[in-house]
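Next come the structures, one after another.
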Structure I
Amino acid sequence: MNNDLKGKTIIITGANSGIGKAASIQLAKLGAHIVMMCRNRERGGQALQEVRAATGSDKIELILVDMSSQESVRNAVNEFLSKHSRLDVLIQNAANFDHRQKKPVITEDGLENVFATNHVNIFLMTHLLLDTLKQSAPSRIITVASKGLVTYPFLDIEFDNFKGEKKFSMQHAYYHAKQAQVMFTFDLAERLKGSGVTVNCVRVGNVAIPDTRLDHLPSWLVKIYHAKRKFALTPEKMAETYTWLAADPSLKDVTGGYWDAPETPVKANKNAYNHETQKRLWDATQKLASN
């Protein structure tokens, strides 16, 4: 991809490893100023140095954010806005899928942490940055879902289970939040039509997970991941979809899409297109994000 991103500013959350780090490298090589938003200072700092070394660019910076915390999200946005007057692309890559968690964990904001991290606080950060995105138009928002949603063809928003009070498993909580993100993408794209801000969602497939992120898992689960890795995409390959959505000039007016790969649109489940549920989810999330 030979798209020139000089003068463009891009935020990537969850940028310290995997697809987020790979996308940081690809987009920095195109000339963009990259703001890597990461939760852990040590791992984020290490990733920052590695991305700088891989790209030869000094237009890369680190801002710390814990996406489970509304205060942390607000502080990260304030730090960004104190340094930058424009934002061309916002990539909401950060997610929580911690297999060690067996029951709901309630955050300082009174939210279940998987739904908070993977949906509510993405909604919050996006809205806190929306004026800047509009002022920087044409600009782009990229959200992230999972191909694993195909195993939940009838999944809908569980308005009575936002805190895992009726049922909870990490897998179900993760995909429920990702279903919410898909619906948020479609709804926000409609609301922003005519603003110069586009919204698209990436459906991330089976991506290889390094051993360093498996050390907390039981040995039988590690073996499963090792078996899956033989058929997995590399983070670099998956990041090409992020880079395409962020950089390709032909996509300037393309919005409300759901993508497996560059030029490969896919369909969400039927429930994701229900406008009444989208609006109800928007209103509910807005209340949860105003703690």
Structure II
Amino acid sequence: MITGANSGIGKQAALQLAQLGMTVVMVCRNKSRGQAALTEIRKKSGSEHVDLLLADLSSQKSIRELVKDFTCAYDNLHSLINNAANFDYSLKTPVLTEDGIEIIFATNHLGPFLLTNLLLNVLKESAPSRILNIASKGLITHPWLTIEFDNLNGQKKFSYSHAYYHSKLAQIMVTYELARRLEGTGVTVNCIRVPNVKIDLNRARDLPWYMRHTYRIKRSFGITPEEMAKTYVHLVTAPEMEGVTGRYFDERGNEVKSSEKSYDKNVWKNLWDVSAELTHLSTEEKRN
């Protein structure tokens, strides 16, 4: 399963996995764009074992419906790639979701957190299985950032970039905590940092002209989605990754260190507890 699979890295990873003969479930928010990507990937890969499920990762109701649809259609899950993310440059003030959560934190952290927890049973039953979370290389420029439990909704300070990096730091920390919780289950979880990637310029079409110009310049120095997807695919399929868990990788698949702040185990636990509360995990779901 790959979230955010209708464009960019997610789409390329879906294609590469399909070309390897894997059954791929693409999770997309927009039906028409998802269907177009599905048709293209099936044609390019020559595989009919590529399917589409719809979900908005900012909506907890939508995620729960996604899991219900998935478990009704499939008996196993060997890899989950939490690729979908919100990095909306146009946001100037916090936007709250239907669940009352700031939308970037909801999409980039709480969405993957809830989806992963709801799929843990099937991942364990399918073991060996792998989870891949996505962080950002840009966190290198924020070495002192930690989880701001009093600012999760941007109520004290907000910018789209701060909210984005905050949510990506949360993904690193929850990776480490989940790896600890999953010891001995046959399910591994790792995190990868994504650098500047040559994303489709249509994503910047609503930005002011000067920001679009900056985006074009930045894009010219980026890695291609195809190259980045190769590392995604390596981490979830390579035999040498069997049993490797709780690690942080760069775009080439080399293990790297995250920030010193990211290794605070007390923050891991607090983040897990707060995330479980905000996503309304039941006692049974927490136990999975």
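Rule-based calculations on the coordinates, nothing more; no lab input. Only a predicted model underlies this, so the values are computations on that prediction, with no experimental measurement involved. Cβ atoms are built from the backbone, for glycine too; each structure is taken alone.
Assuming 1.4 is distance in nm of label points 7 Å out along Cα→Cβ at positions 14 and 246 as calculated from a single structure, say which of I, II it is.
Traced to structure I.
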Can you rank I, II by distance in nm of label points 7 Å out along Cα→Cβ at positions 30 and 262 and just name the one with the largest value?
II
Label whose coordinates, when distance in nm of label points 7 Å out along Cα→Cβ at positions 6 and 126 is calculated, return 3.3 (choices I, II):
I
